[in-house]
Structure 1
Amino acid sequence: MPLITAPVIPPDPGDPGGPEVPGGGGTPIPLPGVGTATAFYTDPAGTVWPLTDEPVGWFTLADGVSGLGAAGYTLTSDAQPRGGARLRHAQPQPRTIIWPLYVYGDTHLQFTERWRQLATAFTRTLRRGRDGRRTPGTLTIVRPDGTSRSVRVFYSAGFEGQGKRGSGIISDAVALALWCEDPYWTDAEKVTVHRENGVLVDFLDPYPSVSSSQVLGETVVDNPGDAVVWPEWTITGPASLITFTNEDTGDSFALNPAAVGHGALAAGEQVTVRTDPAQVRFQDGSPDGVNWSQALNWPEAVLWGLEPGENTVTFQLDGSGPGSAVDLLFHARHETA
């Protein structure tokens with residue numbers, strides 16, 4: 001018999017923000033702490049499952065949704081001699097989202113097929129891939145204006161059914177418990193910063209002039225989110241030594257191509273540095289690039305993040321020339337959906 005299935009959107013493993021938000025997304029419903037919104041789940045294989053679109057054969061029971069608010073924290077404090085305590089550290093904790101779904105079908109076989117498909121889509125997050133890792137799914141909530149926030153989830157419990165008389169024949173309900181190792185919600189919109197070496201000109205020829213103001217050096221990067229973000233940097237040559245410094249904290253790291261026997265980056269050659277998890281790849285045309293982790297100035301290197309608000313940072317490229325550039329990319333992280 002024909003079954004209603006969700007559309008498939010290929011995942012983008014290089015994009016920390018996850019897949020693009022598909023058009024539509026179902027019927028807007030009121031969610032606690034969020035307001036009217038639509039939602040969908042993307043499983044580790046990249047299949048998109050609408051959660052608020054009743055005609056597909058399942059929909060969200062909004063009254064039972066919870067866990068969409070601010071993250072929980074564990075506070076570490078130091079006792080004070082005159083009484084009380086002083087906060088020393090606040091550690092964000094994993095969150096658990098409860099997401100009830102009602103699944104139905106016109107016949108028992110249709111209901112069973114939908115039930116099994118959904119169960120596999122969520123529990124697949126617990127299966128190890130070829131690389132030995134478990135891949136989370138992504139829960140995305142879309143506002144009426146098209147903006148969205150996502151959180152990566154692992155199935156924890158709840159796909160059991162009501163277990164009462166009459167359930168499980170052509171319909172049943174579940175209360176999914178989705179565990180999030182990172183409690184923050186990620187903005188779908190990328191924040192990018194581009195700095196490029198200006199074209200060098202002779203100051204006096206043919207008349208007094210200066211190069212473009214879009215040059216490498218000190219700049220202010222605004223993080224519009226509620227939490228620290230760990231950006232991705234792409235360096236384009238020519239360059240012989242690249243240093244990134246957070247002027248607010250003093251943390252820095254440097255990339256020296258000579259440390260891996262390559263020599264200075266030639267014009268157009270690129271290296272990508274991810275700060276969480278730490279990863280350095282020279283883009284040689286292969287799908288994953290070449291591991292250049294040893295090009296960083298360990299153990300002094302600190303792959304720093306960007307605090308909420310304005311951050312003063314410096315990009316320094318030794319041996320730069322026309323075409324030398326730095327591109328910074330991140331997705332803002334938020335306390336709530």
Structure 2
Amino acid sequence: MRTRTFVDVCSGVGGLALGLEQAGFEPRLLLDDDETAVTTLRTNRPGWDVLHTDLLQFDPAEHPETYDVDLLAAGLPRVKSSATVGRPDSRAEERLLKATVYLVHAIRPRAVLIENVPGLAHADAYQPFRDFARAELAHLGYEFSWFVMNAVDFGVPQNRRQGVLVAVEKRWADGFEPPAPTVQEPTTVGASLGPSMAARGWRDASRWAAQADQPAPTLVGGSKNRGGADLGPTGAKRKWATMGVDGHTVGDEVPGPDFAWDPALGRSGMVKITTEQAAALQGFPDSWVVSGRKTARYRQIGHATPPPVGRALGLAIAEALDRGPAVSADS
């Protein structure tokens with residue numbers, strides 16, 4: 001079986017690229033406009049070709065290695081909801097969506113993968129983008145699948161719904177099916193983070209883990225222009241509070257042996273999730289090192305596509321391409 005290749009734009013901390021690597025794909029080029037994210041990628045995968053540039057300024061003619069790849073992937077930043085589409089602070093993200101589609105014209109991948117908020121797949125607010133994508137790509141011979149995945153269905157201890165576009169060239173399109181869930185029972189926050197909470201001798205780690213008996217709410221990276229790291233909007237903070245976790249901030253380290261856990265006291269009696277634990281809740285391996293200061297690390301993690309989701313998508317796309325007509329190893 002030939003090695004599948006991909007280009008990944010808006011790569012961020014590398015969650016989608018890591019998942020695709022786990023599915024057997026090799027990157028030709030990754031790019032991101034955030035210097036800290038680029039450092040993260042280069043630190044973890046020195047052999048990857050990572051370009052520090054803005055997608056809107058990227059010219060594939062200067063990077064011919066991007067031509068004729070199997071997959072163009074884009075896990076675009078999740079900083080808006082369907083309700084904010086069209087507002088000034090959402091326009092940059094809308095431009096990135098369109099720029100990804102325009103890039104297809106130049107590099108002509110056999111498949112395209114775009115991941116973003118759930119509304120991308122079905123919300124009325126995103127209908128203009130879906131119409132735009134179809135108008136730009138259908139005449140090039142791509143067929144479309146729009147669907148929603150929840151990371152919790154793929155072993156990630158987090159309820160994180162994602163809107164996905166997969167466009168596949170017609171000769172391979174019949175072989176593509178959206179990934180089926182890989183787990184029957186969701187992994188809970190307590191099961192995922194219990195061992196790390198006990199790492200410094202915290203005596204209440206087991207009791208806490210028993211209360212944290214549900215998946216995490218969606219982690220949100222937020223905007224570079226607003227505030228510090230927290231675990232999401234008001235509803236998410238309430239959900240964290242039911243698990244005895246202070247969702248208003250991110251901790252520097254896990255509790256020590258003398259920490260008195262008593263959620264009835266309010267935030268002072270709750271534990272804090274660290275950036276490393278947030279990465280675990282996104283499905284990253286412990287070996288994946290995230291660069292930068294605490295807030296920058298958390299934002300990279302919160303914006304990421306969970307690697308197990310990327311892996312499932314990569315396997316589904318590879319299966320479609322493998323079912324299709326033979327492609328020479330030089331193509």
Structure 3
Amino acid sequence: MAINLRGQSVLALDNFTPDQLRFLLDMARDLKAAKRSGFEQPRLNGKNIALIFEKDSTRTRSGFEVAAHDQGAHVTFMGPSGSHIGQSETIKDTARVLGRMFDAIEFRGFAQADVETLAQYSGVPVYNGLTDDTHPTQILADFMTMREFTHKTLSDIRFAFMGDGRNNMARSLAVGAAKMGMDLVIGSPPSLRPEAAFITHIDDIARTTGGTVRFEADARQAVSGVDFIYTDVWLSMGEDAARWGERIELLKPFQVNAALMAATGNPVTKFLHCLPSFHNTDTVIGADMAKRFGITAMEVTDEVFESPASIIFDQAENRMHTIKAILVATLA
């Protein structure tokens with residue numbers, strides 16, 4: 001089947017077919033091999049890409065900048081205070097200005113409606129670098145990493161996400177797993193599960209692909225037999241910091257530690273995390289949590305984070321390769 005994504009925005013995985021997602025993953029694999037072998041061919045010479053960041057970032061910004069430069073494109077970074085967007089100028093107006101100057105726009109911010117407005121009015125491809133609803137470029141990197149660390153096809157993989165089942169990562173993984181026919185278990189307390197309409201939506205997708213997405217309140221049951229355990233921070237960027245204590249109490253049973261890794265019954269289970277991670281007290285937030293709540297690691301222990309099972313830095317690198325695939329597929 002011929003796949004043509006030229007000119008297409010990447011706003012959410014819901015907008016893509018399984019074949020299109022596999023196409024992007026295959027392209028990312030090939031681009032990674034070309035870069036490592038020294039034979040990468042720039043296909044975006046003369047292209048200009050605007051990077052809009054309402055939320056700070058390490059991997060998303062680095063991934064877009066290096067991917068663009070590798071392919072010959074130029075980027076213009078606009079940080080939280082680097083433009084008028086949303087302050088003295090509407091998203092709609094900004095879209096129409098930037099669309100006349102740039103060949104594509106990346107947006108990392110809060111509202112999904114904002115990235116959709118950019119795509120509607122700019123006239124150029126727009127890429128969602130993260131919103132409160134979804135994180136599509138991260139999921140491509142996650143699935144690329146899973147492919148690299150198992151002999152299984154994606155549709156044969158079973159994995160677990162442990163933590164807040166309502167956050168943008170849990171939702172994005174659920175959509176991605178359903179699209180690719182995977183078996184995902186979300187280990188989460190009932191109070192941190194998404195609304196019924198979203199669960200129905202995921203079930204509808206999964207019925208067409210043979211995938212399954214289910215929720216499990218028992219952490220050990222959630223990880224039984226899985227190939228990968230995935231987790232994320234317990235309080236997302238932009239949430240009220242006053243909720244840390246409540247969230248820690250709710251999610252301590254879902255911490256990824258050595259005992260939970262052993263509960264998989266699978267000696268080759270790998271650990272994934274989209275980063276940043278609070279696995280010790282070496283960060284300002286980590287030290288503050290230890291002082292206030294007596295907890296020295298949150299969503300994952302340092303023992304697991306630094307273990308041979310951890311493939312998080314392969315996963316982080318793959319952000320760049322999958323972003324590059326998106327740029328080439330939509331702009332070249």
- Calculated from one of 1, 2, 3, log10 I(q)/I(0) by the Debye sum over Cα atoms at q = 0.09, 0.13, 0.14 Å⁻¹, for residues 96-263 alone reads -0.45, -0.79, -0.86, and the structure in question is 2
- If helix-only ellipticity at 222 nm (-39500 (n - 2.57) for each DSSP H run of 4 or more, over all residues; to 500) is calculated for 1, 2, 3, the one returning -10000 is structure 2
- Value 1.2 of distance in nm of label points 7 Å out along Cα→Cβ at positions 160 and 312 was derived from the coordinates of, among 1, 2, 3, structure 2
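Taken together, the values in this text are just the output of simple stated rules run on the coordinates, not laboratory data. Only a predicted model underlies this, so the values are computations on that prediction, with no experimental measurement involved. Cβ atoms are built from the backbone, for glycine too; each structure is taken alone.
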